[in-house]
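Before anything else, here is the set of structures, which you'll find just below.
Since every read-out is calculated from the coordinates, none of them should be taken as a lab result. Given the structure is predicted, the values throughout are model-derived calculations rather than measurements. Cβ atoms are built from the backbone, for glycine too; each structure is taken alone.
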Structure 1
Amino acid sequence: MKKPVARPVLLLTELILDLFIFVVCTAVCAGLLVKARGMSRDAQQLTAAVAVAQTAAENLRAGASVSSLSGLGADGGYAVEILDRGAGDGASGYEITVSYDGRAVYTLETGG
């Protein structure tokens, strides 16, 4: 006949399993928090890039030259590149690309 397992051993086994489950749940929650922080940062960059692109588009519509808008957004670390789409093919308008740290964040196409 088998010898029954002592209660302290069962208690210790249960505590070890509980600790393991707690560690796994903590790791999952920490991963979710890190991912949420990254998504929040990306959303903030996108919001700022949209504002910079909208400002550039409004200035172009008001008659500002493309060269005068080159420094737009530079104080926040954003770079603005404006491409004239009306160069010879009959289409008019601009393509405004806003970049942050060399990565394109937002592109706005304007119509004629």
Structure 2
Amino acid sequence: MKVYIEDIGGNMIKKDETYTIYDNGFLNNLTLSQTILNPGKSTKGHFHNSQEEIYIFTSGHGMMQIDETKYEAEPGDTFLIKAGQFHRVFNLSETDHCFFTCVFEKYDRSSDEAIYKNQ
């Protein structure tokens, strides 16, 4: 299957005032997920005890937090996140969306194994 980094296909799994998330579940063991983060918003931030992730920024201007370190995030920037590392994304623009694509081991999203910290 061929997909484009700007349009991964798949199904919308969540849409609210913060973001819209699409998951492509074509593969047996990995999920390709795209998040469209609304202007001026940020994700809640979370970590997974047993799961690594890759975040690829495709559009907009954001900031990626991994544990206590914050990195500017521009299109093409890719972040490797080890299991147990806290991660959070901020959209630094008040007018434009920030798009990023994630790759992670498939899990039952309804159980949501992510662990959220109070920020």
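Listed values, structure above:
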quantity	calculated
Origin of the derived value 0.05 (FRET efficiency 1/(1 + (r/R0)^6) of positions 13 and 53 (r between Cβ atoms, R0 = 35 Å, to 0.05); candidates 1, 2)	1
Structure with the greatest value (metric distance in nm of label points 7 Å out along Cα→Cβ at positions 61 and 85, set 1, 2)	2
Origin of the value -18500, where helix-only ellipticity at 222 nm (-39500 (n - 2.57) for each DSSP H run of 4 or more, over all residues; to 500) was derived from one of 1, 2	1
Structures 1, 2, by distance in nm of label points 7 Å out along Cα→Cβ at positions 5 and 93: label with the highest value	1
Answer label among 1, 2 for the case where mean count of other Cβ atoms within 10 Å over residues 29-36, calculated from the coordinates, equals 18.0	2
Source structure (of 1, 2) for log10 I(q)/I(0) by the Debye sum over Cα atoms at q = 0.09, 0.13 Å⁻¹, computed value -0.22, -0.46	2
Structure with the greatest value (metric relative contact order in percent (Cα under 8 Å, 6 or more apart), set 1, 2)	2
